[in-house]
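Please go over the structures that come below.
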Structure I
Amino acid sequence: MTISEVSKRCNISPDTLRYYEKVGLLSDVNRTAGGIRDYTEQDCAQIEFVKCMRSAGLSIEILRKYFELFKRGKRTLKARRELLATERKALQGRLEELQDTLKRLDYKISVYDKAIASKDKELKF
């Protein structure tokens with residue numbers, strides 16, 4: 001698949017795909033005889049993994065470390081698991097913070113709903 005096809009399929013810009021390749025998040029992308037990138041299904045799966053992990057808040061550096069370990073094979077299974085477990089714990093903390101924020105927003109919205117219903121426009125924090 002060309003970079004344009006993968007970009008559309010994975011909903012990610014060609015510039016981002018090039019950047020991911022440059023920083024080591026996509027390695028060994030095949031090239032045609034003319035030098036054009038020729039992505040495989042495995043490349044697409046790796047792109048989707050990177051997208052998922054980035055949306056979960058993992059940094060480029062953490063993902064680079066993960067892929068460096070991955071390239072070293074089975075002997076790094078424990079290290080990869082620990083890296084992901086650490087990131088999961090951080091994500092869980094951010095999720096709890098977001099849930100607290102959501103509760104606060106819900107409360108404030110209910111205060112506004114009550115004020116609107118009673119025509120009392122003066123609100124306090």
Structure II
Amino acid sequence: MRVDKYLWCIRYFKTRSIATNAVKKGQVKVNDATVKPSRDVYPMDIIQVRKNQVNYVIQVLDVPESRLGAKLVDIYRKDITPKENLEKLDLLKYSKDYYRKRGTGRPTKKDRRDIDDIYNNDDFFETDSEE
């Protein structure tokens with residue numbers, strides 16, 4: 001099975017065209033080699049996928065016939081992503097909490113107070129020299 005179709009079948013990408021574009025951009029490696037979308041995957045291959053600023057590592061256990069339900073995905077792949085990479089995902093979630101989308105206008109009074117509370121927190125800034 002093609003690598004782009006495999007990633008779509010095991011639900012790493014929502015559509016097959018998104019999976020194909022990710023492989024073309026070099027965000028997918030099979031056995032530490034950058035591949036084309038038409039590259040076939042076989043059991044015991046190691047696939048590295050860079051998605052949402054996180055490097056996922058997948059071991060192919062078997063090749064499915066077609067797209068699977070979410071509960072059946074673990075039969076065909078083993079997630080061997082290091083814990084450090086998954087911790088990056090948690091940090092990204094926390095960093096997006098204080099992000100305002102462009103065009104939403106000025107911060108409200110409550111937003112401004114929340115921002116001030118963050119910056120006035122003693123743990124936020126570490127001073128090197130104390131006088």
Structure III
Amino acid sequence: MILVPVHESSDRPWGSYTVLGEEPDHKVKRITVRPGCRLSYQRHERRAEHWLVVAGTGIVTLDGEERPVGPGSSVDVGVGAAHRIANTGETGLVFIEVQTGDYFGEDDIVRLDDDYGRAAATA
């Protein structure tokens with residue numbers, strides 16, 4: 001199966017993402033988190049995620065447990081697991097996210113905590 005290129009991009013308060021490709025059973029994104037920023041603490045009901053850090057340093061919180069990450073680190077986020085990543089470095093934290101499941105819409109985000117006032121909201 002060939003990954004269909006999408007190249008959809010979106011700016012967010014914490015950085016940006018670009019969709020690199022999408023198929024019915026997976027989606028691939030390149031995500032950049034600005035220094036000092038972090039994603040919302042969130043979970044998904046219909047997808048799991050695999051993250052591979054390619055640049056920068058940060059802290060991943062997965063179901064309440066924190067661990068440092070840097071280039072070459074990988075993280076598996078199961079369906080329903082609470083997760084976030086924070087950039088603790090001086091440059092952009094870049095990771096590749098591979099989503100697997102049956103639905104990949106941005107409305108499958110349940111925010112548990114958010115630095116930008118979006119908790120309990122979607123997308």
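Nothing in this text is a laboratory measurement; each read-out follows from the coordinates by a stated rule. If you're wondering where the values come from, they're calculated on a predicted model, not measured in any experiment.
Here are the numbers:
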quantity	calculated
Structure responsible for 6.9, with mean projected area of the Cα convex hull in nm² calculated and labels I, II, III on offer	III
Label whose coordinates, when helix-only ellipticity at 222 nm (-39500 (n - 2.57) for each DSSP H run of 4 or more, over all residues; to 500) is calculated, return 0 (choices I, II, III)	III
